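Every number here is computed from the coordinates shown, using simple stated rules; none is lab data. All of these numbers come straight from a predicted model, not from anything done at the bench. Cβ atoms are built from the backbone, for glycine too; each structure is taken alone.
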Structure I
């Protein structure tokens, strides 16, 4: 009887431990928000998620999939619990978003100075060819514009995208300004790639929880903990540390990485 009771306690403990694990999906191609050093996912996003949910009693498993669209699909269907994303009407059908933003982001247009692009308003881009990563969304107006004009080439990798811009195969890239500038700084042949000064849009990166996840019932706690982190300057510190670490990695000799 004692052995049976002990086995029952062990099973209960194991179940409790399993319930305390959550799955966070990342596509680490957006430095300094998230990026990979070849061994692990680094950056602001995984740092915020691990710190925030660790304080709420969870172990975080980082899941890396083949593209950003896969992350969003797995979150929508409940195969992962958390992503960091912009809020859109479509995404809100399957995910709950933090009311407290993690980060304000400015969406910029990156162009090749050898092939000038005239841009003052969204419709100006109708006569140009753009490049985006699978799953990216930059607001209702932009998504509607893309659907209407079908002038976007979709790829999985940012380096591939910027490479096409360098070679003149596309005319513009839509990217978060910090991320695009970090790529341009260190990409061979990118000396003519610049960000236009006027932003396409401003959006906010938020914690997004699958409506199928047990975390969905804890959104008020998630918001409260995230607010404490933002107010204490922790998010800004993680962002600054990520930029420094990424630049240090890029500047290492190839055989030291």
Structure II
């Protein structure tokens, strides 16, 4: 084989590497732009998280307090980076689709497209449910005066409590993606539907453990997260059977 032939046989791989590098650079550029924009729009972004603590009586009239002089700056930087990542996610998804789709079979493309559509729906539902239902309930429960003596005031840390709201939403979104991952694994033949159903009792226990880990230590919040996940788990198995996936 001549040097020219050898170079020609390696062109597809080189083109894939160049395309991957181009997509990564585009994603990094959008991430940087969105992070800078979030840094300058910080007041509006942080207000979304501060609203969750608006009704809490606290010492001195303020709801949250800083304990170090660096806390305000560090929270602003961290939250700006996280907001930049979230705001640039559509670009990351688009680049991933443009890079992956050409190498997929028609059936795999349909599975990927449907999974992506369902994933966006579950992201919206879980974010809304956690922000407007679970987080207000959890904060109200944890700051209830039945747990705090009458002569004890609340002095809530600014950074920790801002990121408590953020992490709660994040973990809820991640947890509600599990049925999509399960459907994709069955569709690609990596796991069998019967095996998934047979392991359901262990999965249910695992779901309740995860729900207990990402929610406050009250049974109602844990049920509010765990029961929808259990229903989505069995819904994924039911849809797999109708669509004859994971046979």
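Out of I, II, choose the structure whose coordinates give relative contact order in percent (Cα under 8 Å, 6 or more apart) equal to 28 when calculated. Don't jump to the answer; show the numbers that get you there.
Working: I: 28; II: 23.
Derived from I, not from the others.
I have 80, 45, 33 for Cα extents along the principal axes in Å, calculated from one of the structures I, II. Which structure is it?
Working: I: 80, 45, 33; II: 84, 46, 24.
Checking each candidate, the match is I.
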With helix-only ellipticity at 222 nm (-39500 (n - 2.57) for each DSSP H run of 4 or more, over all residues; to 500) computed for every candidate in I, II, -24500 is reproduced by structure II
Distance in nm of label points 7 Å out along Cα→Cβ at positions 125 and 149 gets 0.7 when computed on, of labels I, II, structure I
Note: mean count of other Cβ atoms within 10 Å over residues 101-108 at 10.6, derived from one of structures I, II, originates from structure II
Ranked by distance in nm of label points 7 Å out along Cα→Cβ at positions 21 and 45, the structure on top of I, II with the greatest value is II
